[in-house]
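Take a look at the structures below.
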Structure 1
Amino acid sequence: MTEEEARTAFGCGQNCTQIVLNQICGDCLSTEMIKNISTCFEGGMYCGKTCGAVVGAYMAIGLKCKNAKDLKAKFDKKFINEFKSLECKDILGYDLSKKDELKEIINQNLFSKICPKAVKFAVDFLDNQN
């Protein structure tokens, strides 16, 4: 998956978790099921907590991998190395649960600049585990 493909998916209304799950688990889960189970996970559950791309990766790891705990730990280490945190508010540099900080995220176009990178990272990591 490219960053541009991730941006396109965002533009079609998908969130980080949904994009990762669609890419990795689209063969075993329907698009509707993916949408339903992952709706509330975007933006760190709308409060800047765990990044939706990370949550999507965790869900995919749980569905597809026998060594889920080990692979999750490996993913966490690599994701933190790349983005310095697993939390949206740290990755974006602002807490989207705070109105004034959400405005800054929007003004700086951070959702479009940063989130596709996180989604691409998660998808690429998982694709390389097969």
Structure 2
Amino acid sequence: MKKEKKVREWIFLAEGDLKTAEDELAMPEPFTNTICFHSQQCAEKYLKAYLTFLGKPFKKTHDIAELIELCRENDKEFDNLYNLKATKLTRYAVITRYPDEFYTPSIEEAKESVEIARKVKSFVIKKLKEVGYEH
């Protein structure tokens, strides 16, 4: 599969996650665990889209910090994602989904997770354009 097609697929999936999080957040009684999980997934998939465009391999992981570090190897400005608190999303990949480690985030955490996901999206789209990707 051509890398551009794979990048588009990562972005398509990330957008679906962001839309799911935003739509759930707008509900009268939102499931905050769903919002936080899909926010994490959005950020993860945007970072994987960037790495895919660069042709940089990555292992199966939900660890946002690990993905940021791989992106940093190409562009040190990915440090900005630490300032945006992007790594806070990592915990929502598991603890919001399984009963053994289940945690229900507050509505404030859910709102913050969506905002972080939006910022990661904007940042990565900008960086993809800088390396020649046309979205």
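Bear in mind that the values in this text are calculations on the coordinates, not laboratory data. What you are looking at is a predicted structure, and each value in this text was computed from that prediction instead of being measured. Cβ atoms are built from the backbone, for glycine too; each structure is taken alone.
Side notes on the structure shown:
- If you line up 1, 2 by distance in nm of label points 7 Å out along Cα→Cβ at positions 37 and 93, the top spot, with the largest value, goes to 1.
- Test item: distance in nm of label points 7 Å out along Cα→Cβ at positions 53 and 109 calculated as 3.2, pick one of 1, 2: 2
- Winner on distance in nm of label points 7 Å out along Cα→Cβ at positions 29 and 45 once structures 1, 2 are ranked, highest first: 2
- Parent structure of the calculated result 1.7, given that distance in nm of label points 7 Å out along Cα→Cβ at positions 69 and 101 is the read-out and 1, 2 the choices: 2
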